[in-house]
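Every number here is computed from the coordinates shown, using simple stated rules; none is lab data. Everything quoted here is computed from the prediction, not taken from an experiment. Cβ atoms are built from the backbone, for glycine too; each structure is taken alone.
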Structure 1
Amino acid sequence: MDVQRNPGGNTSENLMEILERLRSPNTILNRLFATTSEADGMSVKDGPETNLPLLHALVQSLPQEDIPEYEIFDGMFLTAARRPRYLEVKKLLDEAIESRIPVEYGLRPIPFTSSMEPAEAVILMLDQPVRLLDERTRPEFFSLLSGVPEERMNYRPHSE
C-alpha cells in the first residue's frame with residue numbers, strides 16, 4: 001500500500017485539493033469522515049478545539065503496478081464550525097453528490113488521525129462502516145459535522 005498524507009494548507013486551499021481529487025479520472029474511492037467533537041487525542045495539526053468536529057477524507061487512486069494508492073486529508077483540513085468554513089464544506093458536499101464516482105461517508109465519528117502513521121490512518125478509515133452520500137443521506141452526514149442542521153445555514157438543494 002502506498003500512502004500519502006496531504007500536507008494541507010488553509011481551508012480554501014484544502015477544498016481545492018480535495019475537489020481536484022474528486023474530479024480526477026484516476027480517483028476510484030472517496031470517503032468523507034467527521035472526527036469526534038471531543039478534544040481527547042488531538043494534536044497541534046488539528047487546530048483549536050473551537051473548530052471541532054473536523055472533516056477528514058480518504059482518496060484512493062488507480063494503482064500503479066497493482067499497489068493500492070491512498071491519500072489522506074486530515075488535521076485542520078475542513079470544518080463546518082462557522083459559516084465561512086461551512087460554505088467550503090457545502091461546496092464539497094454539493095460536488096461529492098454530483099461526482100462521477102460514488103462518495104461514501106463514515107457513519108460515526110472517527111478519532112483524530114493526524115498523529116497516526118499514514119498507513120495506520122488508512123486502515124482505520126477503511127475499517128469504518130460507510131454509506132453512500134446523496135441528497136437523502138446528506139443531512140445524516142452533516143449532523144456529524146455540526147450541531148446546527150444544514151438547513152439553518154442556508155442550504156438549498158440542487159433540485160430547487
Structure 2
Amino acid sequence: MLPWEATLTLADKIDTNKSEVDTQVQALQATVNSQQTLLDEQQRIKDEEQAKKETLEKQTAEQNIADEKESACEAAKNECIVKINKQKSIIDSAESYIEQRKKDTKSRKELLAKCGEGSMCSGYEDAIKTHEKLMEDKKDELNDEEDKLSKLENETCKDYKLAC
C-alpha cells in the first residue's frame with residue numbers, strides 16, 4: 001500500500017472514530033441532561049415538602065398560641081367570677097347582718113316602749129345603742145365591700161376582657 005493510501009485510510013478511521021466519539025458525547029450529554037432534570041425535579045419536590053412542613057409547623061404554633069391564649073383568658077375569667085362571687089357573698093352576709101340588727105333593734109324598742117322605767121329598761125336602751133352601733137359599723141364595712149366589688153368589676157376583671 002502506498003503511503004498516501006495509508007494516510008487516506010488513517011484519515012477515514014480518524015473521521016469514523018471522531019464521528020463515533022461525537023455520537024457518544026451527544027449520548028452522554030443527553031444522559032447528563034436527563035439526570036439533571038431528574039435532580040431538579042427531586043429538589044423541587046423536596047422544596048415543596050419542606051415548605052408544606054414549615055407551613056404546618058407555623059399553623060400548629062399559631063394554633064398552640066391561640067389555644068394558650070384562650071385557656072389563659074378562660075382561667076382569668078373564672079378567677080374574676082370567683083372573686084366577684086366571693087365579694088358578693090361578703091356583701092350579702094353584711095346586708096343580712098344589718099337586717100338582723102334592724103330586727104333586733106326594733107324588737108328592743110318595742111320591749112322598751114312596753115317597759116316603762118327602771119333598771120331593766122336601761123338594759124334595753126343599752127342593747128338598742130349597741131345594735132345601732134353594730135349596724136353603723138357594718139354599714140361602713142358594707143360600703144367598703146361594695147367599693148371593692150366595683151373595683152373588681154371595673155378594673156381587675158376589665159383586664160381579662162381587654163386581653164380576650
Computing semi-axes √(5λ) of the Cα gyration tensor in Å gives 23, 19, 14 for which of 1, 2? 1
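Thinking of 1, 2, which structure, once helix-only ellipticity at 222 nm (-39500 (n - 2.57) for each DSSP H run of 4 or more, over all residues; to 500) is computed, gives back -9000? Display every interim value, and only then the final one.
Working: 1: -9000; 2: -35000.
Comparing all candidates, it corresponds to 1.
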Where is mean count of other Cβ atoms within 10 Å over residues 45-52 largest, in which of 1, 2? 1
For 12.8 (mean count of other Cβ atoms within 10 Å over residues 37-44, calculated) the corresponding structure among 1, 2: 1
Among 1, 2, structure where distance in nm of label points 7 Å out along Cα→Cβ at positions 29 and 77 as derived comes to 1.4: 1
